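So, here's a batch of structures to check.
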Structure 1
Amino acid sequence: MSDHAECVVIGAGVVGLAVARSLAEAGHEVLVLEAEAAIGTGISARSSEVIHAGLYYPQGSLKAQWCVEGRERLYAYCVEHGVAHRRCGKLIVATDAAERAQLDHIEACARANGLADLRRLEAAEAVALEPALRCTAALYSPSTGIVDSHGLMLSLQGDVERAGGLVVCRTRVLGGQWREASWHLRIGIGAQCERLSASHVINCAGLAAQDVARTLGVPQASIPPLHFAKGSYFSLQGASPFTHLIYPVPDSGGLGVHLTLDVAGRARFGPDVEWVTCMDFEVDRERAGRFSAAIRRYWPELPAGALHPAYAGIRPKLVGPGARGADFGVQGPREHGIPGLVNLYGIESPGLTAALALGRSMCERIDRP
């Protein structure tokens, strides 16, 4: 590893790797620094692996723009690179009159974001698609799918390295300063502290993005607060009775306890929302009762004892409980006043879907005079 890189990307999750790929394939010298022992062990390893269609996000938001663009880029990428995925579609289901009214809002938002393939289904039509389902109405999104997220990240890493970039794990950014038209970074490699200079730094550190920004001298007033929204998942014992993803209408802080499938067809439920103050990834078995109650609203025949703890993830929320969901936070020199630095904050769902579009956008920022 040389002591200078044109572009340093901090974090080798799906977003960091997508950013690095765009930069490397555009001809930039790229170095990706990952604090952990392997790529994609943070937020990217603990998601639902869903390719979102772009139903829920306010028109004009970064989430809406990058999700819709990223969805099509991601499907095309998976086909071209042989990444396991499936365009299985999903049903958003209402189980009472109040939830039925919420479907109207979701449908209007989706159409404003350019989704023309959404279909409104009455109960009988939804049950014809999924006989185990109970609902009063549903929205059918054929553009929603699933992807092998780790296979995707390995493919992105390969792209970075084939284009001349380098991904270095077990390497932590300890601090840095902008001086003499360059970034001067202190990085920890094991017990050693090394020096590295760079022309551009893109902070894609996920749950650690705010901490990294502080080490780089970003004014505290420019750094948004970070709230941890833990989401637990339970796996289903036995075969899934569903072939589509099944989502309830969204709840506060998330999209409700939904049923997703992995590329092997195994079913899991989650995530729920639990506001926490530290990064605790243990799944509390006692939450199974709440999960069962939520699931039986749309799948009454869920067998007793069929849920087993799977894994948990933490969303890097920019707003706390009860607040309206925030957009992705993207801050460059115009926002924080420091040249050569872009910070990405609060890249939660639909970050996986949006990753390739986000990478394209970060590359345009670097190339812009």
Structure 2
Amino acid sequence: MLEAIGLASLSFSSFEQLFDFISRHPEKFTIALDEYQDLKRRNDSNYVDSIFRDIVDSRGDNVSIVFCGSSIMMMKGLMDADNPLFERFTREIYLKEMDYLECSAFYPHAGIRERIMLYSVFGGVPFLNSLIDSERSVEYNIIDLFVSETGNARTYVKNVLDAEVRSIPDAFTVLSIIGNGKRRYSEIESHMSDEKSRNQLSRTLESMQKADLIVKRRPINDTSRKNTFYEIASNPLRFYFAYLLEADDYMTVGDRSYFDSRIRPSFVTYVSYRFEEIARSWFSILSQSGKRPDVLRIGTYWYDDKVSRRSGEFDVALQTSEGYEIYECKFLENKAPLSLVQEEKRKAMAAGGLAVTRFGMISSSGFEENTDQAVLITGDDLYASCLKI
């Protein structure tokens, strides 16, 4: 800061002295305190916030302060009513992960199928995306960055867990349960080890949502607890808990052997669920850009036909003023045949109590032939520079 001002070396015994000096200087300053949570962890947390409360209150008009941090839980806590800095922020900016379309700019040489796979594993974290070698295969990047014991993606996830999870009781256990495919409240509760953990599960889940470790999903047409699911929010964390939680026990077999035995058999199925998320994000981008202003809600649709005794969930549902549009997603290696489109449409139209205004299929590899029986959306459409439907 002294270098920016152009003064000789000075020393200050406290932050208060430093900011008092700057406030009396004629120039205007914007001072960013990066990774503010690290300062709080090295000292008494409330004491640090109290110091900066006094600094904010006494600073001159020429000084603006930006508090930055990567610990979501701790940074959100600055806005709590019992925090010394409460009501002292003029703006709150929550910088979320990039969407799948923004991430694709990091691996421009990858094909559509590979882009979907990479996003499914590395998500929207800029740091992880910057490490991807787009000239190499998806398998190579997973092994190099995640499976390898010293892989940067694996280290990143462990750092996130250390920063966010340790302050929430049972959070690691809950993530492990969800990563193992148990997503309903009752399923999670039944896998908790003791009565105390089960009794405080609601509070644990609420804290984990606040920290953006998990998200609560429910179909847009059903708000019942029975059809409410919890999912790990970030793709890197999701991949870690799905495949790498017990990796240290298998490292003696070698990285490639671990990939072949533990990841490869179910990887396409894993990606297919993330492909559904990409499809919903595509419609969200269309809606936010004003190209689908008629869309009111985006999600999944749960049907329970008591006549045919069939129940299930449609991958993508758009609620409009006219009714519901239903889209089924298929992450395929080859083009989807017309027979598959017809079969999926038949299922949608036969669902009891659902008036489908529009049916479509989203196929990662495209379609064998065109048809006017459904809206056909390809992987190329999802990544097109000019989104439209």
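Laboratory data are not the source of any read-out in this text; all were calculated from the coordinates shown. Computed from a prediction, not measured in an experiment: that's the story for all the values here. Cβ atoms are built from the backbone, for glycine too; each structure is taken alone.
Data for the structure
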item	result
Which entry (1, 2) yields the derived value 30.9 for mean count of other Cβ atoms within 10 Å over residues 9-16	1
For mean count of other Cβ atoms within 10 Å over residues 65-72 computed as 23.0, the structure of 1, 2 it came from	1
Structure responsible for -9000, with helix-only ellipticity at 222 nm (-39500 (n - 2.57) for each DSSP H run of 4 or more, over all residues; to 500) calculated and labels 1, 2 on offer	1
Volume of the Cα convex hull per residue in Å³ derived as 135 - corresponding label from 1, 2	1
Origin of the value 3.6, where distance in nm of label points 7 Å out along Cα→Cβ at positions 129 and 201 was derived from one of 1, 2	2
Structure responsible for 10, with relative contact order in percent (Cα under 8 Å, 6 or more apart) calculated and labels 1, 2 on offer	2
Structure from which 2.1 was derived, distance in nm of label points 7 Å out along Cα→Cβ at positions 17 and 361, options 1, 2	1
